[in-house]
Structures are given as structure tokens and as C-alpha cells.
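Next come the structures, one after another.
Any read-out appearing in this document is the output of simple, stated calculations on the displayed coordinates, not a laboratory observation. From a predicted model like this one, the values you see are computed outputs, not experimental measurements. Cβ atoms are built from the backbone, for glycine too; each structure is taken alone.
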Structure P
Amino acid sequence: MPPKTKQQPAFKCTECGAASLKWFGQCPECQAWGTLVDRFESQTAGRIQAATISESRAARPITEAPVDNVAHRPTGIGEFDRVLGGGLVPGAAILLSGEPGVGKSTILLELASRVAAKGTTVLYASAEESVNQVRMRAQRTNALHDTLYLASETDLSTVLGQIERLDPGLIIVDSVQTVSSDTVDSLAGQPSQVREVASALIRVAKTRGVPVIIVGHVTKDGTIAGPRLLEHLVDVVAHIEGDRHTALRFVRTIKNRFGPTDEVGCFEMTGEGMTEVPDPSGLFLSERPEPVSGTCVTVALEGRRALPVEIQALVQKTNAPNPRRVTNGVDTSRVAMLLAVLERRTKHKLSEYDVYVSTVGGVKLQEPAADLAIAIAIASSIRNRPVRDGTVVFGEVSLAGEIRRVASANLRAAEAKRMGLAHVVDPSIGSIDRALTAALGN
């Protein structure tokens, strides 16, 4: 009896590479949807032969490799250029992501307008809005230029045809999840479609030496929708973030092959579009004639920027068995830890009080350097004693009540001095007891 031939896997997941005998809507291994494709591989396939390497393509020592300086071309938007490392690089593929309504299309239309104003032909291909909709928004934001061309296309081949016809100096595609290729048998937004569309646009960028900006949607957990491969293919991954209840927007880079990834651009969403905020230092401070208890100013770092931020705390007596802990803009678990440190190390009976902690201006503080300011704001509220006028506080609080060092302390102190905050309480104070005395008095 002849031996049975081993059945080969007919499908393969484009996300994790897992093989399957049958097609599933969801990959059994990584749980990704719509990623199994027909990839029958035969075990009888021949081996890949080693190629003959010519002298011009031979590997050489790194010390002998040629050095080509990357030329950044400013866009005219200083904050966006700051994030990109100086401007757009010819042939660069840039992915801009963000939540719906945060301002991705608005800022890119403004960028297209600034570049077109220099005489460069710009193609703005929107697969989500009609030409009339984009035209109305451009008129409202004063972004009308004769060298800015609009196209409303959802077919990849048509977008590529527009590029061939115009030969633009900048290409913007909004968005990669809504453009599809007829060579791929799946719906727009599926991983295989996103991969094909992105690969084609990146090839255009590299072969023509033209920067291409691609808009990407995000999922509910904040990650970019589509295959993870998308972020590896592009040269720059930028993300725009901000609370829809506030006008402030931050643009930061997650990946940048042509510059740093620790820069942040600040913008304000207005009725006339996205406006640059070159100096956002005063946006997160309250203006009041007299000091108020429960407030404390710290200096947070956003990329390389030092931003003074006011933290407010309110402590209210309660008879409830489980006191409330409400936070806005700061980490709830970190506030709970600071409350435990204050109660144990400074003898404040906070278990009998409701505690509310918030930041001014809707800014979110994630770094531990804000610990000391949060603790002092809470202590100031429970003592009903305001922090000394002109005081700025920063430092990480340990469970032992010690104040630990934080990054860029000199930069924070210099920014505080520029804002007129001369009394600095920093990690050199040593312990939280001494910090409370320095900020609030005995």
C-alpha cells in the first residue's frame, strides 16, 4: 500500500505567519481577522541558489561606505518641521495617524497649502471626502492655491494615474484604509489591501524621489489599523493626539529615519484650521490674583519641550466607607500610591477624605516627575494652605517617602525661571517631609 502524501497547509496568516489547512475568518493563532491568504507551498520546491555578486554590489567596510547628507525641505509649518527633523525629505514615506476628528485632514490640508504656496505641485487624494467637501474646508482655512490639486479617488490605479499625469512634488493620500486595489480580492481596509496600497505608494515615493504622506486610521486601543508591517515599511510614523473637548493638539513621531523621535509639535484647533503654538508654556497655568490652596505648578516634558503645568487637588471630608478617588489628566493608580505615602510618611489621614486631582488645560501627565507636585497639591488642600508664591515643584516620590531624581532637571528649572517661578523644589530636597515644609511652610 503506497504511503499517504502529507497534506500541505493551503493558507498562511499575513500577520503572524501561522499555517492552516482550512481558511478561517480569524487566525487561530494571533486572533487577527481577515489575514489568512492562499499560500500553498510544496515541499518539493527547489532550493534558492546563491547569486553571483558583482564587484560594484559587493559588501564593503562601513568606513568606506558613501555618506549622503539628508536634505530636509521646510514645509512652512514650523511645528510640523520640528517633528519631522527639519522638513520633508525627498522620497520619504510618512504615515500620520490619529483618532477620528482629531485634525489629521485639517493639518495636512494646511501643509499642502503651505507647500503649494512655494510653487510646488501638490496632489491631495482623498478617498473619504468629495472634492467639493475638501474645497469648502480649504476655503474656510484660506488654503486655496492653483498648484494644489484635489482628487477624490478610492481606486489605487486611478490614484497612480493622477500621479503620472501631474508629476507632483508632494503626494498626500487620505487614507490608506479607504483606498483599494482591484488586484487584491478583499475589501478596502483589510490587511492585504492596506499592505498592497501602502507598498505601491511607497514605491512611488522611492522611484520618483517625492515625499508621500499617508493618513492611517487607529483602532479602539489606539494602534494603527491594518498589518503591523505598515509601520515597518514607512520612513516616518507620526501621531496626532488631543482631547476632542479641548483645542490643543500634539504631533509626535514614533519612528523617524531622518531625525529625532523626541520632538513634539503643538497646535491649536480653531475655526480657521490648525494654528501653530510655538510657545505653549502659558496654556496650562491658571491666572488668579491671589494664591489658592490645593494648587501646585510642575514642569512636564513633552519631547524636548519643558511645559509648566498646574495641578489642582480638592480634598473633602466624607462619611462614606469607601472615599472617592477621582482624577483627570493624571494616572489614578499613581495618585492612589501617593495618597498611601502621604498617609504613612506625613501623617495625613486621607482615608477619611474624598480626593479629586486634575490638571489645567486638559493636558495629560504620564511621567513620574509630577509625583511631588501632586502630593504637595493634595497636602495644600487638606491643610487649606496655599503653596508659596512663585514655587515650582518636580520630582518622583518613592514608597519610602524619598524624592528621586528626574530627567532633564536643568531644563525644567530653566523653563521655570523663564516663567518667573524662582522658588524651585526639586529632588535635591531629599524627602517628602522637607518638600512639604519648603512649599507650604511649617
Structure Q
Amino acid sequence: MRPMSLSQRAAQVIPGGVNSGQRLIPGLTDLVVAATEGARFTDAQGRTYTDYHAAFGPPLLGHNDPDVAAAVADAGRRIDLTGVGVTEGEVELAEEIVRLVPSVEKVLLTSTGSEATFHALRVARAATGRRLVVKFQGCYHGWHDSVSLNVISAPDKVGTRDPISAGILPEVLDATLVLPFNDVTAVRQAFADHGDDIAAVILEPVPHNVGCLLPEPGFLQSLRDETSKAGSVLIFDEVITGFRHALGGWQAISGVTPDLTAMGKAIANGYPVGALGGRADLMELFSTTPGAPAFFAGTYNGHPSVVAAAHATLRKLQTEPVHDHVFRLGAAIRTGLAEIFAELGVPAVAHGYGSVFVSYFMDGPEPTTYADLLRNDASFFIGYRRRLLEHGVFELPLNLKRSHVSYAHTDSDVDELLTATRAAVRDTLTLGGERELAGTSTMGGAS
């Protein structure tokens, strides 16, 4: 009897064989990652891929960045988790975040971005005494119940309640209003109808969980104006945009300052740390201040190793031309992709911002709402990404998902990506897109 493979062993002891949703990918169910370095990962079969998925975006510097790894190793030799008091590293990291991010007057550390958005909504309700929160179709804010709806929705679910999980109380879903992104009229109507009961508006300022929807001029400012008039809390979920697009996040680019900001991913180049920061009067409502009403706790919050990783990452982002490099490569990729699609006569939009890129297979113009994305040819999207694997290039073969450039990627990598894309698109034109799409769009439709 042949011994079981690692993926088969995983399925015996881990539900589904993976430890997070969207890791068991149709067509790649036997994928076992054995090593990472720079812009690449190697699987258990010895196949190496240039990685543009990058774990949904955290390793902005590239995998196993030597400076980050050295900082973590040094912290591990000097200090461990004690769960009492505070460390010098936590203080210095908080000071750095306050200095860099416009909205942040005080900040608390978490282990994930989901925890940061959860606590943002909790404290907004504590501060206002109100029930409702507003989110936008296509935005994802983590696993917790208040925001676990209307992310990647099927056409017939748009405009209705579309939870991404079973087990959520209906009354929790009822307390969340879902609006179309970039629709100022819908926002104003929601506040006209419910303003006295809206505790918070939460959004990705750039919805990257559906690839890339850029905010139209005036949209973010309209949110700032409406929440300020109503006494509601404006929350920017900058878990993806923060530090990747700018040291101060999208709020520094747009000039619109929220009341609270959730952060994560690129802040520590892939080490598990998130953060929630914002106005001091709101942050002081957390129970880290004795007697304050909004409970906040976490065994691993501020762990010395992840704090060291964040310090090293932010130091490198400020002392080396990381953003110049990844923005230049990102622009080159988008330009090159557009040229390839035009050359091959494929209706497509090469879109993105900075180090993020995504190709939507549909006629232009660039999408600005989730409804626009319903034109994307999911079969072609998945099919060509699966064929990229044959050329040693990894872009996640799930519908609408973005890709990322890191500091470790090179001009040569970009040339190889474009060559591989040309070949993969040609093959998809000849052989057709992916026919079996079950499981390739996995953030909606729960009952």
C-alpha cells in the first residue's frame, strides 16, 4: 500500500485539509507548500512558482525578508510573551503608527485584521449607543457576523442579504445595511432614513477583495460629511491598503481622515499582527483603560516577535525605495497586460493601483461598482490563471482576486509574467475557459 501524500494526511486530521477558507483551491487540492524565498514558493513536488498571490498581500517586502527574519530571531533570543504590562517594542511601534497614519491618535494591537474591524464596530456602538452599521457590496472585513455578508455575491443576490456563512443570527444581519460602493445618493438616502440609528460606516477605501474598485472623486468625502453630521463613526478598513499603497494608508492619499482605522497584512510583512487606531476619545473607551465600557483583550496582542517584525518592516519601508519599486513594476505589469489583451483581441481591463493588479475579462471602462464586475468572464479568468501555473507563475485561480507585486520581484519577473500571460491567454482562447466553476467564488450564498 502506497503511503499517503501530505495533502491526504492533512485531510485526515484537518477539516478540508487546510487551516483557512480559500486555501483549498479547485484544481490545486494537492498543493503542499514546502519553502518560500523572495518572490517565489516551492511545493512538495519541487515545482517553483513566482508568487503574485502572496498570501492575499502581507509580504510587501517578499517572502522571508532577511531584515525582518533577523529582527524576529533577535527578539526571540531576548524576550518572550508575559501577558502583563507593556514592552518597549509595543510602545515604540504604537508611536510609529501614530506618527505615520493621519487618523491615529492612539492605537491597540491585535493578532489579525478581523479582530481589528470587530473591535472597531464594537467601540462604535459603545460610543454612540446605536444599533446599525453600514457596509458596502464587495467589501470584506473579516469573519465576524456583523460584516459577514455581501462580499462576492451572485447576480441574483446583489441587493439582497447575502451571508457568507451559516450560523449567523438573523437579527445580527438585520442590523447591517449594505449599500453600493461609490453611490453617494444611496449613502445620503440611508442617512436620511436611518441616520439617528447608524453607529458606524465601515469600508475598504479601495475594495480589493474583489480585485480593485477605486473610489470616485468625492465619494469618500461624502462618507466623511454624512457620518460627521449624523454623529456616526467612519471606519476605514486599511488592512490591505495600509502601508502597501502608502505609509499613511489610503487616507493619506485621499486626504479623507476616518475616525478609526483597521490595519494588518503588510504592517509586519506576513507576521500575524493587526492594529486598530483612531481618535483618542474613541480608543479610550476600550477596557485597556480600567473601567472603560468596550471590552478588549487578546493573549497574543503585542507579542514581541510580531512587534519586532512590524518594526523591521516599517523601518525598511521608510529607508529603502520599496514603494517606488513596487509601484513601477505594478504600472509596467498593467501596461503590458493591456497591450497583450489588445494584441490578442481579448475584451479585458487591466486594472489596479500601485503594487496591485488584476485583469477583468470584460469590455471597458474600468469598473467602479460591484455591479460592473458581474460582466467579468469568470470562466476565462479562472482558466487563464490555471494555465499560468504551467509557466511557473502563481496568481490565485479564484474569481475576482487581486495579485500583488513585492519588493523582491524584479524586472525580469515582470517580463516572464507577461510572456506567461500571453501564452496562457492564447491557450485559453483556443481551449476555452474553466468549465467547472464550483468553489471558485466562495464568499457568498450561505443560507
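Below, the figures for the structure above:
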item	result
Test item: helix-only ellipticity at 222 nm (-39500 (n - 2.57) for each DSSP H run of 4 or more, over all residues; to 500) calculated as -11000, pick one of P, Q	Q
Source structure (of P, Q) for relative contact order in percent (Cα under 8 Å, 6 or more apart), computed value 12	P
Value 3.6, calculated as distance in nm of label points 7 Å out along Cα→Cβ at positions 119 and 399, assigned to which of P, Q	Q
When percent of Cα pairs over 28 Å apart is computed for each of P, Q, the largest belongs to	P
Structures P, Q, by Cα Rg over 2.2 N^0.38 Å, for residues 71-206 alone: label with the highest value	Q
For 2.5 (distance in nm of label points 7 Å out along Cα→Cβ at positions 255 and 351, calculated) the corresponding structure among P, Q	Q
Structures P, Q, by distance in nm of label points 7 Å out along Cα→Cβ at positions 127 and 151: label with the highest value	Q
